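K.L.:
There are structures below to look over.
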Structure I
Amino acid sequence: MGLASSLALFLWRTSRPHIAVVGLIEGTQHFRNIHRFNVIQSKTVLSLRIDESLYFANARYLEDQIPEYMEQYPQTQHLVLMLSGVNMIDASALESLTLIHDRLKESEIQLHLSEVKGPIMDDMQKSDFFEHFKGKVYISQYEAMADLDSSVLQ
């Protein structure tokens, strides 16, 4: 396989990142995929885990998917993007996150982030992302849920 075909394969594989709706495993502080584990979910806080780095090839896909999740979970007041699987983010993805934030805000839904790795946070701080972002950045998904809907933890 040549370099060009390897690059094309990489772009194709990463252009549609896996997005999992996650919930709390009872009695723990762990959030896992609702389709693989018996979990507790909030009615007002939707937790999505992004399982791929975010960059120009998949940023638009994320933009397109968020409204579909909002339709599936109409009682959502807060959307928390769990970024533990994101190892790299580029300017295109930061623009997409800003657009997602603004669209959600128009629907009176607040976007938040959790489990953001240090290098990703550094990239966000170097950009103008936080000039627009009005949500919170949580160190863990559990901390986010404790703040936004603690009834799930009981």
Structure II
Amino acid sequence: MPFQIVLNITIAIMWMFLNESYSFSNFVLGYLLGIVLLFLLQRFIPDEFYMKRLFKIVYLVLLFAKELILSNISILKWVYKPNLNMEPGIFALPIDLKSNWEITLLANLVTLTPGTLSIAVSNDHSYIYVHAMNIEDVEEEISAIKDSFERAIKEVTR
């Protein structure tokens, strides 16, 4: 991936030199041309096309924004409810992530989503203990986190 970024920047600089126009807009045009060239020639480049990972990162950010908005709405409903029939609790979320960076990212995404809080990571890095404000079904909570955040993190980092 770093090789492709350097190659794309080199193409953009060469585009500026060939056009004899050293403006930022001409650099951006050359960079976009480099993206197209790298996409067309991706079978000759050893790594996966690096813009795919960028799209996956954007997907992860949009997924987090969606979950943040939906959880804020549900918290707002709980705040304005006249009687609180919540079932708060702590559950162990089994994780398939391997690196410390992936585990930290998942724990932070869970914590930043209102209504949930990452408490601790197990010593063998196979569980994250999560406190949830309202747990109706533990298995449903676990599958929701694994199917959304954990899957998206795997797509970005692997």
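Readers should treat all values here as calculations from the given coordinates under stated rules, not as data from a laboratory. Keep in mind it's a predicted model, so treat the numbers as computed, not measured. Cβ atoms are built from the backbone, for glycine too; each structure is taken alone.
K.L.:
Determine which structure produced the value 0.98 for Rg/Rh (Cα atoms, Kirkwood Rh), calculated from the coordinates; the candidates are I, II.
P.N.:
Answer by label: I.
K.L.:
I've got another one for you. I have -12000 for helix-only ellipticity at 222 nm (-39500 (n - 2.57) for each DSSP H run of 4 or more, over all residues; to 500), calculated from one of the structures I, II. Which structure is it?
P.N.:
Label of the originating structure: I.
K.L.:
Of structures I, II, which gives 11.0 when mean count of other Cβ atoms within 10 Å over residues 73-80 is computed from the coordinates?
P.N.:
II
K.L.:
For mean count of other Cβ atoms within 10 Å over residues 17-24, which of the structures I, II scores highest?
P.N.:
On the way: I: 19.0; II: 10.1.
Comparing I, II by mean count of other Cβ atoms within 10 Å over residues 17-24, the maximum is at I.
K.L.:
Given a value of 0.95 for FRET efficiency 1/(1 + (r/R0)^6) of positions 33 and 137 (r between Cβ atoms, R0 = 35 Å, to 0.05), point me to the structure among I, II it was derived from.
P.N.:
I
K.L.:
Among the shown structures I, II, from which was the value 0.2 of distance in nm of label points 7 Å out along Cα→Cβ at positions 89 and 113 calculated?
P.N.:
I
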